[in-house]
1. With distance in nm of label points 7 Å out along Cα→Cβ at positions 14 and 326 as the yardstick, tell me which of 1, 2 scores highest.
2. Upon calculation of Rg and Dmax of the Cα atoms in Å, for residues 54-197 alone from the atomic coordinates, which of the structures 1, 2 produces 17.6, 54?
3. Quick check: 31, 26, 22 is what I get for semi-axes √(5λ) of the Cα gyration tensor in Å, calculated from one of 1, 2. Which structure matches?
4. Please state which of the structures 1, 2 yields -22500 when helix-only ellipticity at 222 nm (-39500 (n - 2.57) for each DSSP H run of 4 or more, over all residues; to 500) is computed from it.
5. One of 1, 2 was used to compute FRET efficiency 1/(1 + (r/R0)^6) of positions 310 and 342 (r between Cβ atoms, R0 = 25 Å, to 0.05), and the result was 0.05. Which label is that?
6. If mean count of other Cβ atoms within 10 Å over residues 46-53 is calculated from each of 1, 2, which structure is the one that comes out at 19.1?
7. Work out which structure the value 1.7 belongs to, where distance in nm of label points 7 Å out along Cα→Cβ at positions 166 and 278 was derived from one of 1, 2.
8. For structures 1, 2, calculate mean count of other Cβ atoms within 10 Å over residues 62-69 and state which one comes out highest.
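None of the figures in this text is laboratory data; all of them are computed from the coordinates on show. Because the structure is a prediction, the values reported are computed rather than measured. Cβ atoms are built from the backbone, for glycine too; each structure is taken alone.
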Structure 1
Amino acid sequence: MAIDFYSRATAGVATLNPYRPGKPASELQRELGLTDIVSLASNENPFGPSVKALNAATEVLTGMTRYPDPTGYRLKQAIAERFDLAVDQLTLGNGSNELLNILARILVEPGQGVVYSQYGFVAYEIAARVAQAKRTVVAASGFGHDLAAIAGQVDETTRLVFLANPNNPTGTSFDRSEFSAFMQRVPEQVVVVLDEAYSEYVEPEADLPDGLSLVKEYSNLVVTRTFSKAYGLAGLRVGFASANPELTDLMNRVREPFNVNCAALAAAEASLFDGQYLERVVQTCRAGKAQLLEGLSHLGVSVLPSQGNFLTLDLGQDSTGIYQSLLREGVIVRPLHPYDMPNHLRVTVGLEAENERCLQALKKVLSC
């Protein structure tokens, strides 16, 4: 008799809806036979990687028969130098997603609390479910984090709070003063994870907190960042967390050995100090965002304010048909039904020609 593995799975996994990534261009090509495709679904950097990162990754591939450095010594030293951190505050991850899961594994027992916002990054719910946590989802304010309400939901069972700034998928954000007031209300025994995956794209006048500069101030703060977005290394999967040394030690105890491959280690280290590359990426994104905002305004499409490298469109109607029609035009964007935002689509800011292609396709679809 066959084993019913679904009945043997833990409650957290058995009830889990897996993460659904943006549709790959290769999949759309197989389905519709299209070859001219614009992929604006996954907030990837369309600029291409830094030449320095590409050269560094290529050079180390001759040694791919050997395991990578399990401590990530060189990359940690580079991160510490770049952001004025101590090495014993750093944990490297296979993207920042892995680090979110590690934190839930080491801090949350079944039945203990995890708090996060409505419309928050779906990985927070996945991490909480796998840990069999008591999940508290706090209603958003204007599609963004209501920090006062989140602090008000922290109780004696709470072990972990997830915040994203800017938030994915909405692009919304909170400023320094809001975050400071929030941290003053959260008990020290509750760990706050500040996910700053899109920090490089933030406009300076938005006055968002710089989490990495605050880790020494708050012993219960963990800040996660990634090389997948502005640094253009999504395909290599590497991120890092900065936290108090004791918590960092615990994270490194359960981190998978060799979790960051040799090419990722080398490319991330090289990209950290390629300031010209990062500046070009950020400026290209800002110009592209302005281009999209102007075009969407002409189309009468509402857009949520965003500090990320993407825009969230409010179509005022269920987005399923529009999403499917855009696919037939060779334009891949991200439907937000998994976030209970059925009227919304998320569009990554691309290069000028990609943005124009998206606008023209949307104009055609909306006029049908």
Structure 2
Amino acid sequence: MHPQALGADDLDLADLRERIDTALAGFLRGPSSRVPAQSRHPGQQHDLDRTLVQYALAPGKRIRPLLCLIGWYAAGGTSSGAGEEAALRLAASLELFHAFALIHDDVMDESDSRRGAPSAHRAFAARHRDRADADAFGRNLAVLLGDLALVRCDEMLHSAGFTEAQYRAVLPLVDTMRNEVVLGQYLDLRTAGPPGGDAGLALRVIRLKTARYTVERPLHLGAVLADAGARTLEACSAYALPLGEAFQLRDDLLGTFGDSGVTGKPVAEDLRSGKATVLMALAVRRATRPQARLLRMYVGNPGLDEEGAAAVRRVLEATGARETVEQMINARYEAAVTALEQAPFAPGAALALRRIAARAVIRRA
């Protein structure tokens, strides 16, 4: 069954997103409490600070902060009192961690664009094109920008106003999430290259790098902040893991068959880098010998042009790999929605999670 559009609920996603952005902007544009007084320049921001504000506040889905805040409500958090402000700051801090991850990811992948604009290292290189080492300088500045995003993330976390009990619950989970992201990125790098047929390994990368990081851990973080019990956390996982896998499977389809004008990234980039996706693994396992030769010739080839990419897409279609991935997305969507029906969540939060699930699997970007 394909997801259908859902009506309004008690938690307005656009309003939550706006409140997250307000909290993030207020923090980033305020004074940094952890910069030594003798190092500050009153009335001035250095280039990295300004760039981070622009990067973090650029339009985006804010999926991780949204899920964190909904996790807070799902576990019984309310809109009254100081508790919600702490939940907002925790949620917004995830966008800073995500900025760190994206900036470094683009450097490692040598990506030219992100969200329809030049990636950070490309933008820095263009800004300093008068230097003989502009490209290397741009990469170096992007690494520092990512580092700064991580520093600001920690600063926002540690100034969120948690109780001691909340710190003891939240910080170990933040560490777990970060370790999972690093391992997922490591496996992503290790498996890139000539196409292979190990769909199981590709799914493992998806679970670490997307299902846990994008959906499960944000929900868990919001829920533990509201003192969620084991049953609530298990329900978060039952929803999050299949949805996170569906989200990444859709992302992989968009990375090959999408419209770059909508996705904001070159459509053939995953093919050029040889990203190990379930889509590609299924095609390799099903390919005829001529099809397998074509995949080995083009996938992972930095010089891949649009004609070669179109030939790869035809193989992905002919082997049924694209259709199978669509079926996998729908099956995981159904599993996530079924989990919600049995979850001990506040009704408004459960309905908001249904809406997010639908948007995650039918999106075009």
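1. Once distance in nm of label points 7 Å out along Cα→Cβ at positions 14 and 326 is tallied for 1, 2, the winner is 1.
2. This value belongs to structure 1.
3. It was calculated from structure 1.
4. The read-out comes from structure 2.
5. Answer for the origin of the read-out: 2.
6. 1
7. Of the options listed, only 1 reproduces it.
8. Ranking 1, 2 on mean count of other Cβ atoms within 10 Å over residues 62-69, first place is 2.
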